[in-house]
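Every number in this text was worked out from the coordinates using simple rules, so none of it is lab data. No experiment lies behind these values; they were computed from the predicted model shown.
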Structure I
Amino acid sequence: MNVIFVEPAFPNNQRQFVRGLAEVGAKVIGIGERPEDWLDDELRGWMAHYHQIANVTEVAALKAAVQWVQSKLWVDRLEATVEAHILPTAQVREACRIPGTSIRTAWLCRDKPSMKEALRTAGVPTAESIGADTPDQVRAFAGRVGYPLILKPRAGAGAAGTFRVDSDTELSGALEHYQRASIAVEEFVEGHEGFYDTLSIDGRPVHDFVSHYFPNVLEAMRSRWISPQFVSTNRVDSVSDYDQLKEMGRRVNEVLGIGTSATHMEWFFGPKGLRFSEIGCRPAGVGAWDLYAVGNEMDIYREWANAIVHGRADQRATRAFAAGMVALRPDADGMILGYSGLDEVEDRYREWIIDRHVPSPGTATQPVEAGYMANAYLRMKHPDFDRLRDMLTDVGERVSVHAG
């Protein structure tokens, strides 16, 4: 099978998808933005050809590159795994008559108001929401639904550009941030937040994973003193409470037309029960797939490649470990000066530490809202989910990142 893979070099884990494709027998053609001589020998070795363009999200340029490849050989699949690449790749895929995720599916998984409207119509429980082009539309929605509300970019990822507003005054301030952009406006859903990720073949999950945020993302991305965690549980198959979540995931796949693809679905559970939040037809970011691989003793990138190339899964998820990460925030903006408590926790938990990212003194800090992996972090595993939670919390409380 001949597979074009969009942007094989950035971010860094993209190379693992290329490796997986090559190892299961695909001929891989990469299309990316970096010059070929910037790629290392290993990555180049997994590809039969690499084609550089200026911008992989520019549909005309991507289409021209794909058509050039098609003039040389038959193309069976055109794949992308980064959120910003999904829709332009779908547009080129349909224009070039290549099987895979459709424009409709990619659009519904990108445009949050359209996504939620489609799912509400199909009976999937989700928050009230609209797509708003003017401040008056937002204020009318606030008058009908009430506060709190969540405002976010229509096609954003994570918590970037997201605001919670609790009053008319806060709403006016938040609207100034967006200026004249079209935005998604949602009813605030109270409850615990997590995500349900799958690798699906023809819409059927063949691998699935459940992760929990501590605390919820919006709070974590706004509070410097918090050392937030997300933890992938190994109780997916043994706790019946997850059955409803699995059924929701299958239903969402069906309604949105997700076929053979990775999925990343956010959810809330609270006083109103289980509520869908949003989904992407692509793998989770923030290193989540590396945690799934460790926790389930499997090569998840190779499994993704098997799904794309052979339409099957070859490995079994062992659920051997819960696996998670704790983000360690600098105590101020500026330059990292050093760490305290790090040697202590490494000595205490050495057996269970997967890896760590500890920028050296003199490194510029990144803002809190840049995300879980923006500064320092530790990733850990343990056979018991509750014990892992305790360890991650202890690391977050003991380790300080000094900056100034």
Structure II
Amino acid sequence: MHVVDISALYSPDGGGIRTYTHRKLEVAERHGVRLTVVVPGAEDGVRQVGKARLISIKSPRFPLDRNYFYFASDRIIHAALDAHQPDFIECSSPWGSAAAVADWPGAAPRSLFMHAEPLSAWVYRYLDGFLPRQAIDRGFDWFWRYLRRLDARYDQVISAAPSLSKRLRDGGLTHIVDNALGVDPGVFSPANRDEGLRARLLAQCSLPPEATLLVGVGRHSPEKQWPMVIAGVTAASYGRPMGLIILGDGHGRASVVRAVGENPHIQLIAPVRDRPEFARILASADMMVHGAPAETFGIACAEARASGLPLIVPDEGAAYDQLEPGLGFAFKSLDAASLAGVLAEAIPQLPAMRARAIAAAPDCRTIDEHFEALFAGYAQVLASRRAA
């Protein structure tokens, strides 16, 4: 089965989608899939991974985030599909590329993978507090109408989190397939904990080894809510030695730097691309703190769970989906004061929470389990289509 993935949200400097795509390229062949991922990029190019290929088409940069690119026209997407003649098409963005894939006249069945739910990621962030969400949804019913039209033209709409699935079903979509993501197998484990590394990270935060070390992971962009997280951690740290390292970068870095200000206990660290080193950093922290209520995957939280970390997450979105009873706390979404209060409550319970989190770490779902279900589902749709 030849699967062509039109992946408009991929960036070589991206986070979760980049990690997801690279693993997908590595494992597709073992599931009997010849995978071609087509992405917009800085230059034309082909990266071969076994029989899988990552094909970059030279494209304009996205003006709001220079790390990303966009397909300049539907014609480019149609030409790629004409050239590669897929048995099955996956589209990895709900925006213009999804309509272009739906319009392609070929016979291949197709799925829409919801890597983002834009109302939660953007609109709510600006209008929460001014309008109730029911009113916001009514005002943006054009978007839900658009998604419902796509749903009618796609064989599957893949959702990787229960909260997103509920949003989509409540919005009237009927072709939802639940398929949770997971972590890279054999990479993340509590056994990666390095007390020397932990002490060095705390020293970088101007704190002794007895302090609590929090870790945050994610790009510097508004939907990640780093200024809110920083405000909550700063408030919670009065009278409690607490450091925070944030691994990430992005177009919103200036606002994150301003939020840190002169606080020596919060340090910004560039993304760590070396997976074993990243896994060591996660396992060497004491808790993960995450601020994005519009998270679609919660991959960073899943990786933290697999590393034996308790989670401090907002009370909605895919990050909240990752929270298991007794393995962390939820705070009121977008509320720095609530985050500060939850951190103060969590610190005395940290030893017991960490022990439970370490015991639960081996049970975390792997990304390979996700891909096994994904490709099996595609094969089933294709077989049914051919039989019909």
Structure III
Amino acid sequence: MIQIERLDVSQVPKEVFSITQVLDDRCQVGEVLHSIEDWKLWLTMTLHHRLFPVVYSQLRAIQFKGIPDEIQATLNKHYQKNVFRMLALSAEMSRIQALFDEHNIRVLSLKGPVLGIDLYGDMSLRSSSDLDVMVSLRDLVKVEHLLEEQGYVKDEYIQSVLNDWKWRHHHFTYLHPDRQVKVEVHWRLNPGPGKEPTFEALWQRKRTLSNSSGELHVLSREDLFLFLITHGARHGWSRLRWLHDIDRLVRQGFQWDEATALLKKYSFEDLAGQALLLCEKIFNTPLPSPLKQLCQSKRAFFLAQATVFYLERRVNLHQEPVPEDIASYHKVYLRQIMNREQRLLYVVSVVHPFYTDVETLPLPKQLHFLYFPLRPFLFLWRKVIS
């Protein structure tokens, strides 16, 4: 049996734990704040882990007693900025929902302000930089046309050959230059290759949330749990906001048996165990018995320990260039979190042509099938000339 005490977080800055203790209703906030020695580092950690909205709310409840004025002022600035950002994103999400409804396009809201409403009861208590929605693969062309009519510009960063984008990737990104809004349109929850719930299955289990602007369709709580644990794992849980989402979801509850059945079906039990071990260790999350069982595997413990690397170093995987040592570690880590089926599919996918083959030897589109037999030679050629 794997004991939570064995998870070694001794090298994680203590300011991280003072942040999570502020969010724990069982802790004496005054005593936690009194123990903080480096307020600048504490603030840096709070902002880095994107926990500042909910931390600000907790500190406001005690009238900021014990908080240095400059720290309070900075938190207030970021909190107010986030409020306006969430209002703008919420309004844009409502516009998109209405647009898609008008054209009979089914859409699921994955993240953004809706997650703040769903998990925190207030969209201002969670930060978000963009909107994430999911549609059926067959509606993608129509969605792209509608967004472009609204002034969105597609970020053409995905290069594809023989339509491999459908299973290698999971979303397209669209930017609105005037509204300064980014929308990620998913047709999968996660990048491939790998097995996951289809859009039709997710739609059948969906929930509907109401806000001031109308109704939004969201994932069932069980599907949301699966999505959040796979998304956070893919990013090494390098932002504690993602882990706090899991903490909130577990505390609010869902159908444990249905969730564990989904995890087993798609072989994500160890990733769930990874997330729950980290939640229990860092956020003191109370785990019901069915979820505790997910924490018992050696692989779940190994994966949880592997993510401590990111917490120790305050890693930002979204800021280019990523330091070489971190990029190298993350590349290995991404292979470690693959389940057996994903590893097999990944090996098979290497045989499929990549866009680098097109760059090495441009061929007319009707001859792209030739990249299959040519791929080994093109790969060796790139090694020779590099």
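General observations
- In this comparison of I, II, III, the computed figure -17000 for helix-only ellipticity at 222 nm (-39500 (n - 2.57) for each DSSP H run of 4 or more, over all residues; to 500) is attributed to III.
- Computed 63 for percent of Cα pairs over 13 Å apart, for residues 255-294 alone - originating structure among I, II, III: I
- Structure from which 21.1, 68 was derived, Rg and Dmax of the Cα atoms in Å, options I, II, III: II
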